[in-house]
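Listed below are the structures to be examined.
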Structure 1
Amino acid sequence: MPDLAPGETYLSDTPALAAHAGTQPDLFLLWNRIPAEATAVDVALFLHGFSQTGGTMPLSEKVPRSGLILSRRNRPTLAMLPRGNWIRHYYYDFPALLDGGLDVLVAYGLHRLAQMLDATALALDRLILAAHSGGGMPAIDAIAGAQAQPDELYIFDGLYGSDPALGDPFEGIEVIDRWLGARFVHEPVRPGALRVAFIESQTGPFSREVARRAAAHLAAADPAHRPQLALRYRVEASGVQHSQVARVALPELLADPAAEIDWYKPR
């Protein structure tokens, strides 16, 4: 049985996304070379943000700016970009991923990849969860109810927090704090990452609070491991405009979670 060559496809009427309103297709899959003997692969799941095209948004609008590029990644990986749920105007969210829905979607993607590989089944190895803009807070909400917790979490100018008039503006920070605590237990044997890029006028306050929580976990870590951990767990200001943050940063992080992102390199 041959290896599965790199490829991509769009899927429609995804069962795990049936509750989402919007256009079809509703799921984009991308994969690098998958060895025929593979029994487990990594999954990189990306949650998109809002769309000026509203409820008529084609999923292909979000793929180029997602940064889902696997050509520099050595580990066999399936990338997934689901279409969110159109609420109104240009707003999207991801209610189907709550309360374990994230696990269901990942399992569906692995099932479809196994079919292409002509394999009985594929298990999840590492989970990478990335989100941009309006997908940021839904990503945190999805983690709260998921069995599979991300090894790597990347949020690109997406930590807006809650409206202070509606409650605690830092609601959800406890989910990230718990995730960090559980993640650091596995360091450095099973390394992970948290990389947050923000634009101050939009997501600065919540992102800086995440930076404080990450710093506390770093301070409690083994001093011998702190320098390397600090490269993989950090919050930084974006050097590009909002719509380009994921496109610039995610390819670098998929290749190396400790990558130094050159925000100001001409592109």
Structure 2
Amino acid sequence: MKNWSETKEERRERKARERPGPPTVLTPNPKIETTSNPKNYVVCLKWGTKYSAEYVNKLYNMVKRNLTINYEFVCFTEDKKGIDPTIRVEPLPSLSVSGWWYKPWFLSNELPIKGTLLFLDLDVVVFNNIDYLFTYKPEKNFCIIRDFNRHVRTQWDRMNSSVFRTHIGSQQQIYEQFKLSTPATIRRFQGDQDFMYKHIKDFSFWPDDWIQSYKWEMRSKKDLGIVNGKRNFIKHGFPTVKETTSIAVFHGDPNPSICQDTWVKERWI
């Protein structure tokens, strides 16, 4: 007879005890993760001093406000100083690379996490629900942004790696290629996204409306100039925001921290 006073967790544990054979481990150490119980992760990369811990903390807050499925936020960095202590921090591997050239490592099976990974650059503003970035084409092992040159070249099919999703370890062969000739790869390609475009053949682009360039698609290039020695918007303005857009990407300058638009200040928090 069903015991209606039991919680779901209590019922699961009771049924596990009643099964013949050795006891089932119901609550594994979170550091020991297997593909038999895949999880969702939102991860970011902080290397060097270009972006402060403030970027990590604000990205964590924005994701927390706009993602409702079960997930864990993980920051990979060589310097955790100033990062919110509630954020899981993992070390970067010892590679002879810097900056964005750590991104190919996120394609490997060497990460201390197993499941589905959604990578977000630090210089983005997440302002609407992003659940669909996990649920979109779940059969695809790799989804990524169509590069923002699309705004002037409609058939442009290159990648922008500010946001991508992968099933962890599914692109191990791509990472192996990167490891075999890292110095030559860095000399040959302008950035990690060009390397990915060259080698990843089975992928899907996110719908363009979901993730937009703030300075090219939500604002306009003609609004940019040099302000206090840095590239920025000459005048404060308001972006054009499509109903289906959830992430604004700040590739290049200005970054969210120096953009003076009220719309950005109200959301990059």
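Each value in this text was obtained by applying a stated rule to the coordinates, not by laboratory testing. None of the values given here were measured: they were computed from a predicted structure. Cβ atoms are built from the backbone, for glycine too; each structure is taken alone.
I have 0.95 for Rg/Rh (Cα atoms, Kirkwood Rh), calculated from one of the structures 1, 2. Which structure is it? Mind showing how you got there, number by number?
Values: 1: 0.95; 2: 1.02.
Attributed to the structure labelled 1.
To which of 1, 2 does the computed value 2.7 (distance in nm of label points 7 Å out along Cα→Cβ at positions 72 and 104) belong? Spell out each step's value before the answer.
Numbers: 1: 3.6; 2: 2.7.
So the calculation was done on 2.
Going by distance in nm of label points 7 Å out along Cα→Cβ at positions 40 and 80, which of structures 1, 2 comes out largest?
On the way: 1: 1.7; 2: 2.5.
Checked 1, 2; max of distance in nm of label points 7 Å out along Cα→Cβ at positions 40 and 80 sits with 2.
The value 0.95 for FRET efficiency 1/(1 + (r/R0)^6) of positions 128 and 208 (r between Cβ atoms, R0 = 25 Å, to 0.05) was derived from one model only; which of 1, 2 is it?
Working: 1: 0.60; 2: 0.95.
Answer for the origin of the read-out: 2.
Starting from the value 2.2: which structure in 1, 2 was distance in nm of label points 7 Å out along Cα→Cβ at positions 48 and 232 calculated from? Numbers along the way, then the final one.
Working: 1: 3.1; 2: 2.2.
Computing distance in nm of label points 7 Å out along Cα→Cβ at positions 48 and 232 on every structure in 1, 2 gives 2.2 only for 2.
A value of 15.4 was computed for mean count of other Cβ atoms within 10 Å over residues 96-103; which of 1, 2 is the source structure? Write out the running numbers ahead of the final one.
On the way: 1: 19.9; 2: 15.4.
It traces back to 2.
Given -5500 as the derived value for helix-only ellipticity at 222 nm (-39500 (n - 2.57) for each DSSP H run of 4 or more, over all residues; to 500), which of the supplied structures 1, 2 does it correspond to? Show your work: numbers first, answer last.
Working: 1: -9500; 2: -5500.
Going label by label, the one that fits is 2.
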